[in-house]
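Next up, some structures in structure tokens.
No value in this document is a laboratory result; all are computed from the given coordinates. The structure presented is a predicted model; accordingly, all values stated were derived computationally and were not measured. Cβ atoms are built from the backbone, for glycine too; each structure is taken alone.
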Structure 1
Amino acid sequence: MPMNNMSWWWAGATGAVRKRHGKHAGDAKRPFQSVALVVGSTGIVGTSLVDILPLPDTPGGPWKVYAVSRRPLPPWSPPPSPAVTHLYVDLADSAAVSAALAPLADITHVFYVAWAPHFVEDQNREANSGMLRNVLSAVVPNCPALVHVSLQTGSKHYIGPPESIGKFAIETPFSEDMPRLDNCPNLYYDQEDALFDAVSRSRGAVSWSVHRPSLIFGFSPRSAMNVVCTLCVYAAICRKEGGRKLRWPGSLGAWEGFSNASDADLVAEQHIWAAVDPAARNEAYNCSNGDVYKWKQLWPVLAGRFGMEWSGYEGEESRVSLTEAMAGKEAAWAEIVREEGLVAAAELDQVANWWFVDALFMDKWEFLDTMNKSKEHGFLGFRNTVKSFGTWIDKLRLYKIVPSCRIVTSL
């Protein structure tokens, strides 16, 4: 269904994440118009999809949702909507995937947002492409009502895996019509090819879309790349150990450089838009907030949420590896969890990914994309990145994943 009502996009852009808290959206007794399979439902965008799809004003709805994850719901999870059914399955096990998904014959839309991280790209390619193929092999032939498959990849499509950085000239802003990098094996290319192959077998009955977000700000400590949660844990430990000033640990380039980010709710909204608007189908789309930011703008927000002063880049001699600085801090974090009444199962290695922040802050990564294609096709969603950053910090505190503070600085 085309979406002519612009208010849905503006609601998200102006802070609907706060308005949704505590609502049991969706009514399992209503007749469903669409049935979603969200694969990777406890990840950073999967969490947003499961949150947004059952809402009464979500385009394409009312939605019934099958939420698939490898592990059961974590204790921080908000109360689920009655429209959501959770399924637990190892996507690497083809027999288990088939047994769990093939009977779900009422699926109309697949949102594939799962990712199993590996440090070597060959392992990433084998594991993640195999997971996607297992899902598509179980669903596409067995779901006669299926109309759309949405796949999430990312900006690595344009720059290649970490081991290839520096081997290719990177041109920005990234646009969707850029060709694939030559002689550069890439997980995302493999996944796209698996998607194209699967939907081609439907003889036009099933459409597709590919979504390429940038750095994602969202709510899920189970994500291997949740920078917001990791930085909150860093700030909490610094405060616990007597630090009154939150010091920037990274490079000058990262502090001063322009970047763009992707709000997890915005990415979810784009997935839904592409799934239900005929004008959006069978295309790949970048998905970023529509503005640019510098870390020097976000760092005061983080410090303020924890009642701390802050300092920026102070020279190369002041740079710190968080992987090294936070080593052995499990006891300090456990004490914070007890004192603040946080989620007891929030172990340090589950809520903080130091290696990812180190990589993000190590150099000047101005990976900028353009949202022109999305806007030309009708997706007008956006976010204020500075406000988005603060909003996700607040949600992490609200669900007691990270501590609150007695002094709150609002923008």
Structure 2
Amino acid sequence: MQYQSYIEQPAQQQKLYRKTLIILMIAQIFGGAGLGAGITVGALLARELLGSNSAAGIPVALFTFGSAVAAFLIGRFSQRYGRRLGLASGFIIGGLGGIGIIIAAIETYIPLLFVALFLYGAGMASNLQTRYAGTDLAQVDQKATAASLALVSTTVGAVLGPNLVGPMGTFAASLGIPTLAGPFIMSSCAFLMAGCIIFIFLRPDPLFVANAIRASHTAEEAAHGNAPRKMHHTQKIVLGVVVMVIAQLVMTAIMTMTPIHMGHHGHRLSEVGLVIGLHIGAMYFVSPLTGYMLDRLGRMFMVYMASGTLLVAGVVAALAPAHSLVWMIVALILLGIGWNFGLLAGTAMIVDASEPSKSAKVQGSADVFVALSGAAGGGLSGVLFANTSYQYLSIGGAFLALCLVPLMLLSLKKKPKTM
């Protein structure tokens, strides 16, 4: 059997588990750079090309909608062909989308811009789904920690990317490319590099090995007459999705309009890059701590932490003096940390409740809703910002985050349904 050595030798399993995490972490350094640079200037590029503040949320809406479609396809592709091909294809398509954005900016061709932003979302989908790949070979009490480690190295690229917005804009201008398209040069290269790393080095595929190990254990238990009943906890999966959706919606809505809000109050592009870079860094840097707390203190506790942190972030963003760089940094760092708590808590719930034979498909489907909530947040935030203010937008996000608490309390009164 192809994976026999991993089935028979726990030490080999752990060795492959560590190797898988290292590969994913290296790929995520590049994936984070691709993600961070694009998010920083996407809204500004749309406003410049379309000439309207209400259109500033379109890029986030498009590449998060593209991420939703890609998440669905990557999940099913991974279930059949493995994590290696699923994740690599998403990163590579995202890189090609970035190239399309550059061309669209040069030619001021809006239809191409929209299509390219949609494709760019595939890189975002792979960037997020690596956290599931990290859990494939983890022990039961390591699942949340494994997901967090797969995310944490995104911090390096995510912080570096936005802070290279200025230099990349200057570099682009020297080539005759619009300044705001410059960061997408780096995004494209970073996504393509992440895809190549996973395609070349993620062997053997962790999902296939994990499935082989589980199949062997199930066969052994069946032979002794005590095979476990396979349980698929639908309610827990839905609850995990709801937690991630609310965290994503709140974070995306506030984050998307922050560069526009700062621009209106005289902040330089380098300052915008600093704020967004620290925000995205906070989204990932606390991942090991979040994973540790999830495995030690439980899923529900971290959901309450997510709700409280996002609530405070929204209030601070609303009340912060518009000219204060420090307070904008505080608000966006809290926003990133709250998102991290919510994303990993929801992820852990879904991993706990998913039947292994369906795990990749279920995880991909869950991320569809996460991405769609991001698209909604990005699209509606521009409209709300244009018709109300950044303050109203932030307070609305804070209120939505608070809704997590009654939802969790209500769920405790219901008995989980299984399939």
Query - relative contact order in percent (Cα under 8 Å, 6 or more apart) - highest-scoring structure of 1, 2 - result: 2
Query raised in the report: Where is distance in nm of label points 7 Å out along Cα→Cβ at positions 113 and 393 largest, in which of 1, 2?
Result: 1
Requested in this report: Given a value of 23.0 for mean count of other Cβ atoms within 10 Å over residues 105-112, point me to the structure among 1, 2 it was derived from.
Outcome: 1
Requested in this report: Work out which structure the value -10500 belongs to, where helix-only ellipticity at 222 nm (-39500 (n - 2.57) for each DSSP H run of 4 or more, over all residues; to 500) was derived from one of 1, 2.
Outcome: 1
